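Colleague: These are the structures in question, set out in turn.
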Structure P
Amino acid sequence: MNLYTIGFTKKTAAQFFELLIRNNVKRLIDIRLNNKSQLAGFAKGEDLSYLLPKIGNIEYVYKPEYAPTKELLDRYRDKQIDWIGYEREYIQILKERDILKNIDWALFDGACLLCSEETADACHRRLLAEYLAAANRDIVIKHLER
């Protein structure tokens, strides 16, 4: 089962949508805490839910339960914790939310996790993908960056 990740920062709409289409993504799972920010440009949730089916026959799903908390994001942005601390706390949040309890694995087959970061290196989409892959060995992760 292929699970992709993508960020929209420093991508044009053409680059973003072409990456999804070229990789046969079936569903974009938006895991951002805020999918309405004007800073997101073409990647605002309501725009993606309209554009994805029309441009690439791709389903849009918003799953804020996979997002970090505002408090964790703020502490990381304010440099109160480093990336290692962020990783540890984000994984703990996923465990506390018990996201694996009633998970529908079919949702992730051919899906792509969306966040804003340009690369997956320091982004919660990578952490979530790895967390899911540790629970389901059929998952193969591919980061769509260019």
Structure Q
Amino acid sequence: MKPKEINIKNRRATFDYAISDTYTAGLVLTGTEIKSIREGHASLVDTFCYIANGEVWVKNMNIAEYFYGSYNNHESRRDRKLLLNKKEIRQLMKTQKEAGFTIVPLRLFINDRGLAKLVIGVARGKKEYDKRQSIKERDDKRSLARLFHKK
């Protein structure tokens, strides 16, 4: 029996930001956190990453408390450390120092080995007219898909 595919996306990030680079990072989690993620009880809404003391952290990521957890259960919105290479951290530090760039989580998934991974992206905020363009493109794709499904 194949386990349930976990793929939690931050849809708001691609709408609000133009993504330039992406990195896949591991997460430092406790036992009840990984169990909750495997059940699909996580959210990337309003999350962002920051760099402190040469380490990358994700802030505001919500992982719901594990239902069967005891007094050892975790906090749902604590800061979690990301695991990246030194080279990748240096690149992130360099781009974050530039004005207008931020580091945003895009997708949370469980890989083939059962480890939780977070795809983060270096992003620049979109202007209002860029967002309108994104909405127009999305609507055009939908209307084309409807036309082809009717036949």
Structure R
Amino acid sequence: MPTLFTRIIEGEIPGTFVWRDDLCVAFLSINPLRRGHTLVVPKLEIDHWIDCPPELSNHLFTVAGHIGMALHNVFQPTRVGLMIAGLEVPHMHIHVVPMDGMHDLDFSNAASSVEREDLDDAARAIRKELEVMGLPGASG
């Protein structure tokens, strides 16, 4: 049975995408820790990050770096945090989160819901910045 993330990647469940390439996608979290909270997800279903092939892992972290730079430029946080938690969905994913303090990485502070318009506005700004950066993976 496909994971929730595979169903999003395949378009069965809506997602707010900011990146898509042959190996991975990136889309906004529907329970964001902060505005712009993005998940970088391999297309290949890998449950635990330690099982990720090194080449794919390198690619995911490179994409996370691009997303992080775009988040930094768009939202102007103090830092951009990066985290692999992996308990909520059995499909490896990297959280890229604009942050001003460690409390911004606390999942107990995650929004329980977010307006579609807010997600779309944030995604447009992130995609625009990725395009300005000259990155070919920016995707709507």
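Every read-out reported here was derived from the displayed coordinates using simple, explicitly stated rules and does not represent laboratory data. Here the structure is a predicted model, which means the values were calculated and not measured. Cβ atoms are built from the backbone, for glycine too; each structure is taken alone.
Colleague: Any idea which of P, Q, R comes out highest on distance in nm of label points 7 Å out along Cα→Cβ at positions 71 and 111? Spell out each step's value before the answer.
Modeller: Details: P: 2.7; Q: 3.7; R: 1.4.
Biggest value here belongs to Q.
Colleague: P, Q, R: which one has semi-axes √(5λ) of the Cα gyration tensor in Å, as calculated, at 23, 19, 13? Write out the running numbers ahead of the final one.
Modeller: On the way: P: 23, 19, 13; Q: 29, 24, 14; R: 20, 17, 16.
Computed on structure P.
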